[in-house]
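Next up: some structures, all given as structure tokens.
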Structure P
Amino acid sequence: MSLAEDLKRDYEEKFKEREVSVKIALIGQPGAGKSSLINKLIGREIFEVGVQTDTTIEVQERKLDNNLTIVDLPGYGTSMFPIEQWLKKFQPEQYDLYLFVFDGKLHDSDAVLFDNLKRWRDEREHPFFIVRNKEDQIWDDFKNLEQLQLEIAQDVSSKMKSFSEKIYFTSCRKNTGIEELKQDIFNSDLPRVKKSKLIFEFKATSKQDLDNKRQICLDHLNYYAYGGAANAINPIPGVDVAVDLGVITDMFFEIRKTFGINEEVQTALAKYEILTPAVKTVFNYVSKAGVTKLIEKVGARFVSKELVKYVPIAGWAISAISGYYLIKKLGESYIDDCYRVAELYLDNFVARK
């Protein structure tokens with residue numbers, strides 16, 4: 001009973017974590033490339049690029065998987081939205097993390113916003129990041145880039161009344177500064193559960209990203225293992241254990257999605273015959289039929305070995321507990337397979353761009 005209670009308690013904790021939501025607010029100057037920046041971080045087009053935003057008067061919101069929402073807030077400091085009215089109408093203090101993106105001179109209204117950003121960070125633990133985008137367009141015939149960046153940083157400091165805030169210089173066209181910004185977001189003071197939502201959705205562009213994604217998948221295994229064993233509706237012939245095959249296919253789907261493994265990745269890697277077996281291993285188990293074959297292959301051998309640790313055990317609990325450990329073992333193995341495929345794709349495609 002103690003083991004069953006421990007598993008149930010862990011499942012309930014993971015369920016609550018999965019229900020936690022996180023919202024990223026995009027703030028800044030119209031045309032500064034907010035859409036391009038968030039698209040780069042996520043790794044796909046969340047917001048359409050090139051749309052004129054000067055006349056936007058409503059919040060633009062995109063809800064992604066895993067309860068992550070990206071919110072593009074209208075501009076402030078205009079005749080329609082003076083900064084104080086903007087703060088009252090859109091209540092930006094509600095968001096969890098802020099990306100302030102600009103590509104021109106700052107104004108007095110920016111100073112008011114910066115005061116609030118610092119207060120929300122200190123009082124609510126809502127981190128913010130100041131991004132000077134379009135670095136590739138910073139130039140002057142008589143000054144080098146380092147001098148121009150220093151002038152921009154001084155301009156920001158004068159509005160913030162602080163010389164300690166870091167300025168991120170990025171170029172979505174040249175793909176510079178994005179990695180540094182992403183890693184600092186991951187290392188921010190955002191609570192662990194909320195930070196995991198970002199790691200889940202942000203594109204992996206380094207081995208560290210893949211390691212972070214692996215850890216998230218491992219953290220989620222107990223949720224699926226308990227749920228799949230508790231439902232226990234499909235006895236597997238020859239294995240003598242019942243599991244919910246739908247839960248396992250859902251688990252495999254989430255693992256693939258976490259690592260960014262999709263048909264595009266499969267097609268890209270299939271061109272290299274030496275890599276094809278690893279890809280096939282991952283994509284062979286996308287259906288219930290494939291999962292059933294996998295369980296028949298490894299299930300009986302694993303379950304009988306694992307249950308030795310818990311003998312004697314109440315007969316009514318054998319199926320649930322053996323199902324739990326079987327699903328967890330399958331998940332761990334599938335995470336390793338997906339990690340290898342994502343690493344191959346990273347090394348052969350992403351790293352070369």
Structure Q
Amino acid sequence: MPSSETRQRIERRLDELQEHSAREEPGSVDRYYSSWRGYYPPEEAGSERDLFAICVATVDGQVFEAGDSTVGFPLHSLSKVFAYGLALADHGREGVLEHVGVEPSGDAFNSLRFDERNMRPFNPMVNAGALATTALVRGSDAEGQLARILATMRTCAGHDGLEADLATYEAEVAGADRNRGTAYLMRSLGMLHGDVEEILGLYLRQCSVSVTCRDLAVMAGTLAHGGVNPLTVRAALPRKHVRDVLSIMHTCGMYDYAGHWAFDIGLPAKSGVSGGIMMVIPGKMGVAVYSPGLDVYGNSVRGVQVCSEISDRLGLHIFASEDEDAILTPAEPVA
């Protein structure tokens with residue numbers, strides 16, 4: 001457990017990161033997203049442009065928060081990580097690989113392009129792949145499947161109150177034409193089986209689960225801790241499958257920005273169009289950032305900036321040497 005002095009140092013660094021990253025360059029935000037409005041330009045944004053939080057959950061059970069860490073937002077694509085982990089737990093690596101691949105697509109998250117050689121979606125982090133992994137979650141019916149997905153998310157977050165927000169879900173269903181078309185196309189090609197509307201509804205409900213930045217940091221911390229929640233010490237996912245989850249996050253978690261992310265920041269991460277990013281430093285901590293302003297790839301502008309600062313300034317790139325790791329040692333203030 002960090003000493004009082006170390007804890008104060010970490011909290012000070014988070015505050016410095018937040019203050020530094022809040023000074024957003026003009027024009028750096030391309031758009032915002034709302035389940036009710038869809039994508040809309042920065043000039044139409046209101047108070048959401050100022051929402052900003054950074055949270056860290058260490059593998060020894062410490063949580064550090066800065067900013068709007070208790071504001072709720074939908075998981076959206078962040079939910080794909082947990083559905084994929086549960087599908088792996090249910091069917092194993094080879095069983096899931098029969099339905100969804102592990103290759104970066106190089107396309108946007110809602111692309112209609114598939115791996116035609118293997119007749120499956122490219123990976124579980126694009127919408128087509130997430131529809132496939134969601135359908136793989138075991139349960140007697142859609143309600144049973146959702147209950148298991150929620151149970152996994154709750155264990156990861158250490159928060160038994162996580163729920164799918166009904167209003168968000170209904171808004172997503174109303175605007176789900178592209179996902180609906182993707183699902184029917186997949187079924188026509190033999191990539192999905194069963195009731196398309198039921199699968200789509202389950203997928204959109206998991207995307208509508210509301211979390212806070214603190215929840216998301218603990219979820220990331222659970223992945224950093226091998227699938228065991230560092231606060232509650234409850235197992236959420238088998239360790240052997242967490243490795244596969246982190247591998248996919250590292251190569252595919254940031255959509256068509258994933259290659260640049262892996263090269264520059266070098267840590268497993270996943271983003272969502274609500275403005276959340278979770279980043280995992282295996283064996284050390286989970287990091288979550290929430291800021292709704294998105295770049296052209298659909299990733300939080302401030303989130304990318306903060307994660308880049310953490311990786312660079314604190315020497316946490318997955319290929320950095322131990323002497324570069326400055327998270328618990330004195331370092332220059334962020335300027």
Structure R
Amino acid sequence: MKKHLLLLFSLYSASATFHTTTAQPTASPYQRHIDTLASVRYEGRRAGTKGDTLAARYIARQFANISNLELLGNDGLQEVDYLEKQPSGAMKKVHTFNVAALLKAPARNNPKQSRIVIGAHYDHEGIKPFRGKKALHPGADDNASGIAFLIELARELSQKQSELRQDVIFIAFGAEERGLKGSAYYAAHPLLPHENVKAMVNFDMLGRMRNKGITIRGLSTAEEAIDLFRELPNPDGLEIVWEMRGNGPTDYSSFYAAGIPAFSFSTRIHNDYHLPGDTPDKINYEGMEMAHRYIVPFINRLVFKKTKLTYKPAP
């Protein structure tokens with residue numbers, strides 16, 4: 001075990017300068033999750049690996065420790081199996097997970113048990129060749145940042161459970177990097193019926209905001225979406241880019257394909273995307289707080305009000 005950890009540390013050090021994350025004067029609530037999930041122990045969280053399983057269990061423990069949250073599946077885990085083509089051409093069965101929990105609104109507020117799904121993928125690229133050597137791809141922004149945001153949002157909403165008017169399902173998806181396998185599996189095998197799901201909101205890469213920029217995908221997935229987003233406050237003067245498409249390359253598209261209005265938030269791709277340099281020391285925690293101040297009013301509209309969203313099929 002010690003030899004294994006030393007090897008991983010050397011892989012990490014060979015691919016990127018190792019830094020202790022001390023950039024923020026006051027630790028962000030997101031930091032411990034990002035530091036943990038992007039650490040050497042989690043091996044880059046490639047689907048089907050030991051690090052992937054450790055990450056799923058870490059998220060399940062975080063959900064279990066949040067008041068009023070109920071774990072779904074098997075202690076929070078939904079098992080996902082899929083076939084992946086190997087370099088040799090052979091097909092290999094890969095075993096991964098979705099991690100899911102439910103925050104229920106009071107029955108008097110939500111007699112029809114309508115729901116909102118909020119999700120983010122937890123997997124990344126693992127350990128793979130980079131410049132001729134095997135290197136750890138830690139995925140601090142992609143997507144430990146989205147998972148950190150998801151966990152802390154669950155904690156925040158749980159403290160206002162009595163005010164909820166929709167149930168909220170929180171899901172951390174596996175194998176997004178392998179072709180949206182986890183979210184596609186959940187969309188086909190939901191742990192709670194889709195009929196009651198009014199919308200899905202996804203977080204993918206919220207940790208490297210530059211120039212106050214944020215992108216929202218899925219504006220074409222609901223008839224009311226454009227007007228809804230126009231009404232949102234923008235206290236930090238963020239540069240907002242709207243993408244209309246409902247079939248973007250991240251997990252919200254699995255839900256849109258299942259007939260659910262779906263949206264995805266991102267602080268955009270950067271030069272370390274899918275590379276060993278996507279490390280915790282580069283996370284912009286001030287930017288994550290700005291993202292929070294923009295995104296949470298949208299979430300609040302969905303979960304504390306009966307906001308109408310009418311599914312809009314692709315043309």
Relative contact order in percent (Cα under 8 Å, 6 or more apart): greatest across P, Q, R for structure Q
The highest value of volume of the Cα convex hull per residue in Å³ among the shown structures P, Q, R is in P
Output 0.65 (FRET efficiency 1/(1 + (r/R0)^6) of positions 42 and 90 (r between Cβ atoms, R0 = 30 Å, to 0.05), calculated) maps, among P, Q, R, to structure R
One of P, Q, R was used to calculate helix-only ellipticity at 222 nm (-39500 (n - 2.57) for each DSSP H run of 4 or more, over all residues; to 500), yielding -13500; that structure is Q
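A short reminder: the numbers here are calculations on the coordinates, not readings from a lab. The structure presented is a predicted model; accordingly, all values stated were derived computationally and were not measured. Cβ atoms are built from the backbone, for glycine too; each structure is taken alone.
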